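Listed below are the structures to be examined.
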Structure P
Amino acid sequence: MADRIELKGIKALGTIGVLPEEKERAQPFEVDIFIESDLSASGQSDNLADTISYADLIETVVETVSGEQHQLLERVAQRIAEEALLFGGVDAVEITIRKLRPPVPYLVDYSAVTIRRERPREE
């Protein structure tokens, strides 16, 4: 059974890209994060201590996008996944990151990358 926490449309400014202007000027990004976790304890107890804090997850996403510099959306998605998997109780994570103003000479709503990562299984 995979219960999910979904946080959609997290917005942050970051310097992510290959072009010189992308490395100098922050631009808008949007992130969706889906956490797979057993939520039965918090469903029974109604206690925040038994689940994963949405605020802490959002803060992790924003700090990663805003506080780190990378060239590729793939790398930023990976970094967010790595940080999310450090939260207790997170079994797997799916990240979608969108660059809302991709530097292409065409009309495009956004460019995006989606990845899914799981906590390594203990042997």
Structure Q
Amino acid sequence: MFDFEKLDVYQVVKGNNAKILKFIINHPTMDAFIKEQWKRSSMSIILNLAEGTGRMTNVEKRQCLTVARGGVFESVAILETAKEMELLDETQFKEFYDSYEQISKMLLGMIRSYSTGA
């Protein structure tokens, strides 16, 4: 087992990504550009989290985790756009939004743990 697989945040991100990707794939009326950007930003979260875990220095780890958190923010912006376009209902929106918020907080905690002097 790889170190990143042991992280609670990885498990949350993995579960959220599965739901998001299924939603995107099963939504034929969604604009192709929005679909692609959402998949890209969603995958960026999990890939940068995994990459950061394998980095050797705290600076490198923080950098990857910061990029992962940026992917969360991108995904939320896309999620809100999709809601405005009425591509998902309030329940689905809240589920995805709450998950992204949890992930953001978890990543922020990790970023802070790799701060200088920690």
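Read-outs: derived from the displayed coordinates by stated rules, not from any lab. Just so you know, these numbers come straight off a predicted model, no measurement behind them. Cβ atoms are built from the backbone, for glycine too; each structure is taken alone.
Each of P, Q could give Cα Rg over 2.2 N^0.38 Å, for residues 17-80 alone, but the derived value 1.48 comes from P.
Computing FRET efficiency 1/(1 + (r/R0)^6) of positions 65 and 105 (r between Cβ atoms, R0 = 30 Å, to 0.05) across structures P, Q gives 0.75 for structure P. When distance in nm of label points 7 Å out along Cα→Cβ at positions 25 and 49 is calculated for each of structures P, Q, structure P gives the greatest result. Out of P, Q, choose the structure whose coordinates give Kirkwood radius over Cα pairs in Å equal to 15.3 when calculated. Only one of P, Q returns 15.3 for Kirkwood radius over Cα pairs in Å, namely P. Can you tell which of P, Q yields 15.2 when mean count of other Cβ atoms within 10 Å over residues 33-40 is derived from it? The value was obtained from structure Q. When helix-only ellipticity at 222 nm (-39500 (n - 2.57) for each DSSP H run of 4 or more, over all residues; to 500) is computed for each of P, Q, the one that comes out at -8500 is P.
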